1. For which of 1, 2 does helix-only ellipticity at 222 nm (-39500 (n - 2.57) for each DSSP H run of 4 or more, over all residues; to 500), calculated from the coordinates, equal -6000?
2. Looking at percent of Cα pairs over 36 Å apart, point out which structure of 1, 2 has the largest value.
3. Where does the value 0.7 come from, among 1, 2, when distance in nm of label points 7 Å out along Cα→Cβ at positions 112 and 192 is the thing being computed?
4. In terms of FRET efficiency 1/(1 + (r/R0)^6) of positions 280 and 296 (r between Cβ atoms, R0 = 30 Å, to 0.05), which of structures 1, 2 is highest?
5. Can you spot which of 1, 2 the value 15 was calculated from, given it is relative contact order in percent (Cα under 8 Å, 6 or more apart)?
6. Which structure, out of 1, 2, was distance in nm of label points 7 Å out along Cα→Cβ at positions 16 and 32 derived from, given a value of 1.5?
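Readers should treat all values here as calculations from the given coordinates under stated rules, not as data from a laboratory. No experiment lies behind these values; they were computed from the predicted model shown. Cβ atoms are built from the backbone, for glycine too; each structure is taken alone.
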Structure 1
């Protein structure tokens, strides 16, 4: 049975396929196909993909049931589920797990695990789960995955309008002090090294705020645990911004300190909390406990100088 969504256009002048693509992670080609099949209507009338929406119009999309995800194999990969309903699954992603199949990672991903879980529960092929946001392979923590196209669109609209509240924990080299700080620096992909994002005029506006939770000192070395809140959601934003602020993340192989002798096998970055409004469950906050390898590393540092009460929640 098809589901229906309705959106109010606030900023006109865009093609309807571009407007929908800007409010979801559905591909523009998929949206165009829906329009050509008569599933997209503006003020009651079916429109073509090239139709330009105007402010104040009501956009209605009938989303047919998703086809079975034939290209995504169901795999029995253990996943730590924090919450699940008919709309979404909220997971605690482990480090080392790629989120979505891509070149070099055709299987063994979080999406394959979600498809496997849904298939096992329902006894039938699972529909393609919707990736609303991503975490780097070696970043652990909270991640929400939509189970329907309608839920994906609703969650993606929140992400686009910055209504998600994402909170991270990051251990850095150096000590930024106790005062909260803000990094505002535009990011774009490095033309010489596609793995990296660089600070450059003309890049996408990017904003990260952080505050020190605790700090350690061993001889000349200083490390600090930060509570980080990205205001925007660019690729590698936290890692690039903290490196730009001269407090690179401990264990980061791309943006980290030269001669990092921490012994960590991945960057100390954890998606700690996520506050989101689920389609039928309202606003919820989900917390993923700090991953065991990161807990062990903090314990090895000894007793910290505590800067904020957040430390009591983290430990």
Structure 2
């Protein structure tokens, strides 16, 4: 199947973001109301939580709500507080020798992926990120070389907190180093369990296990799949082969991948690369974030590469064939 990615540059929220909102809102509205309108928190509750936990984001949030029409429903959706649940797979790893980089596979249904690479400077710091939820981040990097990536943590429990893509947006907008990102991950509540891997320009990395019912657990571990310290959801773990993928990443980083590009290439092949697109699921893209010198990102597919940096970000579109 063919899937088209779009690269959009807009320093401050404006007509380009508004056009993206109009394109994606009908699908997001259906998703947001899928459990009933009353299942989602009210506007004032969401706003209070955003002000309490990520106050620096509030001016951008208010601007986006205004651009999107200022409705109560849109404001609640964009606050991303206690959203409906969503499950993704994903593998991610940090190469720490020489020039470090963060590489990840985003495994999901293509029909549920925006496929928008956003270059922004909403709060003065330039950010390039794969968009989700209209302003959240699946993975991304800022001009200071701080890179982040998320994967599902393999637990069913839902709690009171924010969707993790908005937390990653917050980190890229206001943090420059891994330790600053960790402070956010330990402080801001999340509504489901996720694994977040962080790498900065100094080569400092962590993987944080975020959970709605326990404090975050942060380890200097350079890889993550779709479980945390142990398997809790056996059915999901078996379906996504999370343990096998984690063990593969461990072996790669312990010496099986003798060169950095060997590690990158392994993300385009099984067991990391998933291609069950006929069933609605697979690796939609591979991203490589390189934080040192001039921070940049490459998006990869078998036989195709699309790269960006902050000094030469070219808008456009790229259609790829998902095998």
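1. 1
2. Structure 1 gives the largest value of percent of Cα pairs over 36 Å apart among 1, 2.
3. On the way: 1: 3.6; 2: 0.7.
Answer by label: 2.
4. 2
5. 1
6. Values: 1: 1.5; 2: 2.3.
Label of the originating structure: 1.
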